[in-house]
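Below you'll find the structures, each written out as structure tokens.
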Structure 1
Amino acid sequence: MKTTNIPSLINTVSPTEEPVSLAEAKLYLRVDNIDEDALINQIIKTARISAEKYMGKSLITQQWRLSFDKYAPMEVYLRRLPVQSVTNVKFFDKAGNETILNSSQYNLSVDNRKLIFEITPLSNSIEINYTAGYGLSSSVPDDIKQGILIHIAQLYENRPFNTALQKRSRDLYFPYKELRL
């Protein structure tokens, strides 16, 4: 019987800002009071998370942990792009003791999408910690920001119903969507 090794992906450090500011969202929504600022901030976050899931990207710099049980493949696709750097790779034995793999034992692929190991990583569990995102909000492409604004308007105007990502937003995100074969 073949065993599967399904990795888990956890966001360990969230972004410190959003790709669209409260002021930008309020201008787009034509809201000029502060009564719904908390709601609009929550909608901005929801729209960002939805965009990131759809595209397989991290828009603003954030930290991720990709974990495997027993082994990891020789080439590991890092599921939140663009990857800025690999912080570390940790191995844990059955007792929970941690060993940090020397960075000379792995490298990022030329396109920064995969972590490539020199040897097959075997351990009770393996963690790959990395930083991903375009950087600050000023580095996020404008068409992605426009898609987020469209989604914000949809969520704001149709609350609490119809939270699905709108076609106009998807069309703006599609050139940035990570497609894997």
Structure 2
Amino acid sequence: MTRFVALLRGINVGGHRKVPMARLREVLGEAGFADVATYLQSGNAVVTAPDTDPQAVASHIEQAIAAAFGFDVDVLVRSGAELDAVIAANPFAEQAAADPTRVHASFLADQLDPTTLDELEMGRFAPEKVVAGDRVLYLHLPDGIGRSKLAAALTDRRLGTLATARNWRTVEALAGLVAP
């Protein structure tokens, strides 16, 4: 049995694709996951799974959500060790300590092509910054994500892979929930 963080993408945004967290916990429990917990209303779940393959866990969660709620939701899954590695590699640790709402981790389904960020002409986004890691982008957004031109430019299409972002406070909270 392995603990995983499941990052659901695009739910409970603007009143669309509503997934109440209490119902999500029930659905995941009925799907065979144990020790189910959720964090906030923005699609963060922690589960214990009998399967150790993150892709299989993500697929199982996607199928359970589709069956229960009637719409598809993309899910990215990370183990506790993977989440710990994301935290340890944060190039904006100092900024995150000062204000965790201004630093984000954008989790990626696949490894990013190293040339992708080069094509963005990063100077036009200053003082915003992005650094690529292992299936994650680290974002420092001094004015927040809501008005960020950089965050808006980092679309799935441009990145060539599915992405879903969480602020640093959420990343650290999820690491605490997934820890043994």
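Values in this text are rule-based calculations from the coordinates and carry no lab data. Note that the structure is predicted; figures quoted are calculated from it, not measured. Cβ atoms are built from the backbone, for glycine too; each structure is taken alone.
Some notes on this structure:
- If Cα Rg over 2.2 N^0.38 Å, for residues 11-106 alone is computed and equals 1.19, the structure in 1, 2: 2
- Distance in nm of label points 7 Å out along Cα→Cβ at positions 67 and 147 from the coordinates reads 4.6; which among 1, 2: 2
- For relative contact order in percent (Cα under 8 Å, 6 or more apart), the highest value in the series 1, 2 is held by structure 1.
- Computed 57, 36, 33 for Cα extents along the principal axes in Å - originating structure among 1, 2: 1
- Among candidates 1, 2, the computation of distance in nm of label points 7 Å out along Cα→Cβ at positions 75 and 99 that gave 2.6 used structure 1.
- Winner on distance in nm of label points 7 Å out along Cα→Cβ at positions 91 and 171 once structures 1, 2 are ranked, highest first: 1
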